[in-house]
1. Ranked on distance in nm of label points 7 Å out along Cα→Cβ at positions 184 and 368, which label among P, Q comes first with the largest value?
2. From which structure (P, Q) was helix-only ellipticity at 222 nm (-39500 (n - 2.57) for each DSSP H run of 4 or more, over all residues; to 500) calculated, if the value obtained is -10500?
3. One of P, Q was used to compute relative contact order in percent (Cα under 8 Å, 6 or more apart), and the result was 12. Which label is that?
4. When you work out mean count of other Cβ atoms within 10 Å over residues 280-287 for each of the structures P, Q, which one comes out largest?
5. Can you rank P, Q by FRET efficiency 1/(1 + (r/R0)^6) of positions 112 and 400 (r between Cβ atoms, R0 = 25 Å, to 0.05) and just name the one with the largest value?
6. For Rg/Rh (Cα atoms, Kirkwood Rh), for residues 296-351 alone, find whichever of P, Q sits highest and give me its label.
7. Where is distance in nm of label points 7 Å out along Cα→Cβ at positions 48 and 320 largest, in which of P, Q?
8. Given a value of 56, 26, 19 for semi-axes √(5λ) of the Cα gyration tensor in Å, calculated from one of P, Q, which structure does it belong to?
Structure P
Amino acid sequence: MSVPAIIAAATFTVVTIAILTEKMHLTTAAFLGALVLVFAHVMSLTQAMEYINQSHATLALFLGVMILVRAFEPTNIFAYLATQMVLLAKGEGKRLVLGVIAITTPICAVLPNATTVMLLAPLLPPIAQEIGIDFVPLMILMVFVANSAGLLTLVGDPATFIVGDGINLTFNEYLTRLSLGGAVAVASILVMAPWLFRDIWNKKLADMDTLPHPKINHPRVLMLGGVLIATVLTFFVIGENLPTPIPPAAVALLGASLALVLANQSKIDTVHNILRDVDWSTLLFFMSTFVIIGGLEKTGVLDSISTVLAVVLGKNIALGSIALIFLVGLLSSIVPNIPLVVAMVPLLKQYVVNVGLAGPEILSPDFAGQFPPEVLPLFYAMMFGATLGGNGTLMGASSNIVAAGVAEQHGDNISFGRFLKYGIPVMLVQLVTSSLYVTFAFLL
């Protein structure tokens, strides 16, 4: 192995360990790792920017969605929805559990799951305190639903979008091929909820009449915002089928710009405030991760690993797909799933080229054609493994980390062990059910 390859592999390993052990903030660790590659001459700054540019669609999509969501926060719609969730429970714990699932699922189908948890999780502690229950299990439930519902559409989870973008999967193609798998994932939580959250499920809720009742602010702006969001979702579905295709990332950015115009002209907020509150840290983490994985690709590390895969699996796509669900799922439970899938997409592409199932043209960043249908189950399996494996431990997904931070701000702690008690059974059941789905939908 060459010196640049050793530096690239060591940098990836050290950054992953720093994130896993929480010795350093994940954005700081990834940013520093990317700069190490530049200063060690593994790649030039120009080449680093080229690797970021290859994944511009991911960055554009999530920047657009972040601005779109933040622009309508002053309307108080999210606090209103959270209170309605509790009021619909009508004094029964099981209705509250079902309400969390019912409110979180549709939102996470169209917004990135970490963004949804960031908006809804802070509303749970005060409401739970009013009705006399522990908010931590509710928050963990919300995280499970958010991660699972992220599989309902191409844009619901960063990991899903990164894989989909890597294989040129359109929003519509995702809906027809893979959304049912997301529904199965959410249904598995629904089935397990009476057992996993039995203390809340069997509880009679008190003091429902004392709950605060948040009011909707700026209803006219919210109505226009609803029309705007509906239009964005419509173009997510039809945009790539128009005579001049419009990708989801471009739709999200256009929606964001119109949301900024609406918020500023209606004076519910300023452009400065909205842009200040965008999660720039996450976007920088994405960019830095793309550079680190680019280092592994440029120095041949990914090619070496894919050669090993080719020897172990050969052309057995069925075996490879099922193995990937569990391997990526278990890895994703201890390593944040975003850097994991960023590394796995080029690795799998190289593998299918090495075993002769696809031509070398798919390795080009500019490749816009269709992948051979027989290799797609490998990438679908990676989507399910990376997303659902994130339910296993506190470190598995960004939405988990967001929930833990919110809980700490409200005087409680979601410890690694406490999350594990809920997460392991959910992860195992979901990995098994998703492997059955992939098998019956794509392999038989």
Structure Q
Amino acid sequence: MTSSAPIFSPAALRAYLPDGGNSADAVYWVGFSGGLDSTVLLHALVQLQLPVTIRALHINHQISPHADQWQARCAAICAQLGIEFTAEKVSVINSGKGIEDAARAARYAVFESYAGAGDFLLTAHHANDQAETLLLRLLRGTGPRGLAAMAAQRPLGQATLVRPLLNFSRAQLESYAREYQLQWVEDESNQDDAYDRNFLRNQVLPLLAIRWPGFMRKWQQTAELCAEQELLLEAIAQEDLTCSTPRAARIGQSMDLVFLRSLSPVRQQNLLRYWLRNAGYCMPEQSHWQQIQAQLLQGREDAEANVSWGDVSLRVFRARLYLLPVPLPEMALTLIETSDNQSLRLKMGLPNLHIRTRVGGERCKPAGRNHSQTLKKLLQEYSLEPWLREQLPLVYSGDELVAVGDLWVCDGFVAGCDEAGYRLVWTGGAE
């Protein structure tokens, strides 16, 4: 970043557009609310006359009573600019994280559905928005990843999300809008300080600007530095994850617990955060980190140890740490008719074939064994995760146990090499 703030203009904007934006095949989708910021962005893009296709995408959240009027106004602005306009109505459902978060989730789901491979989705977030985001995350408690605030670019499905206005303030955009006599939509909810972001925008940031006029550029520098640090942390986590020999399990996935325990506590957390994030799970609170350390990383290996939060849990079994969804999904046993004699197959034609679950005390003799054993001991030997044992399907012919899940077929019920049989597949929750 330069020491002085850049003056906003179409030429200045061009420096922050994606590298792939000079191709005639490129598509710029502009997230177009009709407000000042997105109106300025769309207008400036048109002035550049780039060899790209520009399309405006408007999300009607149906929250304000004026939402349909705003949509019509956006359509009119695009018609004046000669830009293709698309509008989508969404239902915003507050799932407990607030209406702002719900609206954002609905909005970005639509963005991702429209922007295809190689496309760019441009949003009009500017320096003021970045300052608000950084302060909100700091107030809620965060690390370098959170303090990186909004990235200038990031993947969005098969497309790329681009925020080309992060180095420009709202005041600069207002100046541009006055110069070109632009008209835009005013959302009345922006004055409602009941929303955290509005309170910061209307009450806190103006005071900071009076005392420290250049604070937003300093904060943008902080965000960029934190983003660089986060890239370094991710590179370390990627290396550590490779060394931890991750693999898919019947449900969820696992990593080498011995290797994880060999790392320092800081690298342990860094690796686990990376693992959880890539699997799409939320991060644990500090209290959960303490439980993970005490019960899973420092404690004795105990298959009953279980640290859960939200929709995820961590458990230990046979020197591996398992990442599991909560609740565990139901799995199903499928019998596939096949003549492939490379796999162990159940005989066909057995009478009264049906499936039960464990009740306790079962015994059987897997094919190739000299004697029978209790099912409990066999499951330990076969290393089936304890949390799966209660829903393990047992295949019976009448009252006789003939197969256990897809782990083994019992002695006397294996299909011969020259006959068709059932290959057993127990799946449903594997990632």
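1. Q
2. Only one of P, Q returns -10500 for helix-only ellipticity at 222 nm (-39500 (n - 2.57) for each DSSP H run of 4 or more, over all residues; to 500), namely Q.
3. Corresponding structure: Q.
4. P
5. Sorting by FRET efficiency 1/(1 + (r/R0)^6) of positions 112 and 400 (r between Cβ atoms, R0 = 25 Å, to 0.05) in descending order puts P first.
6. Q
7. Largest calculated value belongs to Q.
8. The correct label is Q.
A short reminder: the numbers here are calculations on the coordinates, not readings from a lab. Here the structure is a predicted model, which means the values were calculated and not measured. Cβ atoms are built from the backbone, for glycine too; each structure is taken alone.
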